[in-house]
Structure 1
Amino acid sequence: MKNIVVSGATSFIGIHLLNVLLSDKNNHVFALVRPNSPNKGKLKSHENLTVMEFSLQKIENLPSRISVLVDVFYHLAWDGTRASARDDQLLQENNYQSSIRAVKVAFELGCKSFVGVGSQAEYGMCIGRITENYKVAPLTEYGKAKLRTCEDGKKLADSFGLKFVWARIFSVYGQGDFEGTLIMSAISKMIRNERIPLTECTQSWDFLHVLDAASALFFLSSAPAGIYNIASGVSRPLKDFVYEMLRLTDSNSVLEFGVIPYNTEGAVSFEPVIDKLIAVAEWAPKISFGQGVSEIRLMKERESYEKNKCACSVLE
């Protein structure tokens, strides 16, 4: 039996990672969730799953709660990932400190591998193809804290003899995502044929389905130490993705490009290269953007139908 710890287990990617890990009956997963987390109910009962309410501020106490040796520590927990909190310096500093403590705890638990989740925000403003050797120049406190965790976490892990893997994830989407994202909010409006205010959407972008992201993380636990870009590897102008969503939803929505200004990061443009990941892992994206969007559309239409059905029942 392989024992695995996953922090941030109820996060968007975390829930899907749990499903991948538990699909192997030889894995036992310790899922760390925040005390009194409202998302705890999202975790389905499983004989090989142990759910533990645990604050990252007290992560150093985890070894006293787990009596077996752990093989892999996946660290996904991170507060303030949305735009409104990305420049909260104190919050991001706390994330950094908690993450460094998590590396120490992984060593104390006897882990062979530590897999941390980073972000494309570590690269900052980008032009052209982005390999793992691309110059890092984060613009937000969020990106800076992720980069510090990557650099200092690696040094600490190396001193312990612990394999340190850092997954720099680009734009992930899929069912269960935050409703305020471009894809989720646009599809909702397109189904209702509403006007959609947008930025210019001229920058290059890459979208990866969350199930593919989770499977990539699964394979990275056995990959050599290092930094890996996690993306689909197929970049297009963001406007192309928006037009494809419009077509797939059969919508009459008016697309108002240029109405919304860019945030403090500006018009971030990226073309991530995933050759390194493909070379070391038995992995390749399986879900196309069109397939992913169609699944989200069906889900939202079903939710709308059920909601209207319940409303009619109440009126009757």
Structure 2
Amino acid sequence: MKASKLFLFLLTGIILMFGCGKPNDPETPDISGNYKIVGKIATSGFAQDMIKDNGLLYIAQGEGGLLIVDVSSPANPEIVSQLTEEVRGYSTKIIKQDSVVYLTAGSFGLTVVNVSNPEVPFVTVSNLNMKPAKNLHIFGKYLLSAISEQGVKISEISYPEQPDIRGSISTYGYATGLATSADTTRLFVTCGEMGLSLFDISDFQDGYPDTKPAGWCDTPGYAEAVVLNESRSIAYLSCGDAGLQIVDYSDTANVHIVGSYVNNGYAKDLILDNNLIYMTTQKEGLLILDVSFPSKPNLVGTVLTPYAQGITTDDQYIYLADEVEGLIVIAKP
């Protein structure tokens, strides 16, 4: 073979090798606001949501099930294990209680995984009948699941590996996100096109609550998730095409919007950290908003990624689940 042909042969091989990579091979996103990307790792599945505990990230990654990543050195995240066996459906949301994690999978309900040994996680319950599971929230000894048009379903988790399904709460619209007040008397539910609903859950009756509507606010867009600032009686909602909507619930007879921030993305998930909202907006990546003045949220930083989905934080870092790029670790200023 002549030298020129050999060169072309090798060049073609290199192009094919690098051009046919996994869809989530990480790239370098654009950033602003003095935030700094310090670590990245491609996930084998499409990263959807995550939770951090004791230096480990537990990642729901679609058809890839559960991925556990060691982030004790944030600049060098390392995969500890992956579990797909008996993890049915498409894992989208995750929450943890003691040594157990719970994964939502839509029409495949919930998957319960024992992670007492992170290197060898195993499923204890598959396809738990809390469906179609969209989101999760732990409320004392109860696990609440937003189950779309069926509202909220409740299970008792004194024995975390084997949830005991109890009662349910009917909601208007499609239940998508959940939060409870610190005094355990109120439940906040994002309900898609029906905005935000509040319920009095002070009479919870061992998981069979006698609930009463306690307020409602119609919001633009599609309400996906909610976080609370109880000291100010403010709820922050990610509302799809309508971005961030800020709701005052101090007067439950007049729950109303007091501020908003809309961009070109689709607001999906959010976290409140002091007076900052970290919100994933899929095609527009991560937005960091100063909400010191609820009527005038101010954009103070961005991390532009292809398809930001879930997020968690600690004192120093932001951990972003991006469906295309995998895990991105971002240092706070």
Structure 3
Amino acid sequence: MISIANFPGAVKYWHQGKFHEWSESILHPMVHALHYGTSTFEGIRAYATDRGPAVFRLSDHIDRFLVSASVLRMSPPFGKDEIMDAVRSVVRENGLRCGYIRPLMFYAYGNLGLLPKTSPAELVIGAWEWGDYLGEMADKGVSVLIVPRRRIHHTQMDMRAKLGGIYVQSAMSALEAKTRGFDEAVFLNLEGRVAEGPGENIFIVKDGVLRTNMITESILEGITRKTVLEIAADLGHPTKIAPITGEDLCGADEAFFTGTAVEITPITRVTDGSDPNAPKPERVIGKGKPGPVTCGIETEFRKAVSGKAPRYEKWLTRID
């Protein structure tokens, strides 16, 4: 019996145009993606609003999903509108008021050579209730470890793509940080500057200026990142897209993660573990608690996703 302890609210998932009971297993163990990470996925959230559940920035997510598939030379089995309709139907079928949605496109059963010559692309979509990604206390700020392994470089991989295989590195470093007592990891890039978290972009605030970095710093340009930049500009905060050094992060007045799963989560403590042989002092960010810029953006973000900010209604796709 398959447990749904970590997937509350999950009743059915969608695969290739049909719904299946959550407990039903349908994939062969020789699926190409299971062996080589030849898959792409999206993390999407639906939020409760006064007019029922709404999916946040669904069109943007599916656009990136299809770009990622093209990087893997996949022929998607469904078009954009069909995938968007399927996402909405999954939320509806599971009776979710809010939740996390996971579309996954992968090279399926066919052959097990590195080249998926006879392995077709298949699409599966699941949804369930998922709260705070980094724990219930994350809104008070999290502690991070700068890990010694450097992020995959933008010259080595097309960083526009959200590919399953890349997340092996993310999982390894997140596990290392957790094992050592930290809430999350932070990667440096090959140049020694701050890249991103295992599944999050990073923002800092210094002297009133909000800064994040760009794709040439070896990051995935997140959709929540793009959202925050627009909200910040609307609130009148100066913004800057530029490299961030470790010293910039440790000396920031405020810092926070952004991402669909993590949403907006303050960073309040940083430990530099990039050199395994060096001392690892902990640095407190600002006053050691979420700062006013972070809190203001997070408040406006909550209004946007819950349908309480008319100017951002463009980001919501209603289920009904």
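Descriptive notes on the structure:
- Structure (1, 2, 3) behind the derived value -7500 of helix-only ellipticity at 222 nm (-39500 (n - 2.57) for each DSSP H run of 4 or more, over all residues; to 500): 3
- Structure from which 12.9 was derived, mean count of other Cβ atoms within 10 Å over residues 61-68, options 1, 2, 3: 1
- Taking Rg/Rh (Cα atoms, Kirkwood Rh), for residues 141-204 alone as the criterion, the top structure among 1, 2, 3 is 1, with the largest value.
No lab work stands behind these numbers, since they all come straight from the coordinates. Every value quoted in this text rests on a predicted model; they were computed, and no experiment measured them. Cβ atoms are built from the backbone, for glycine too; each structure is taken alone.
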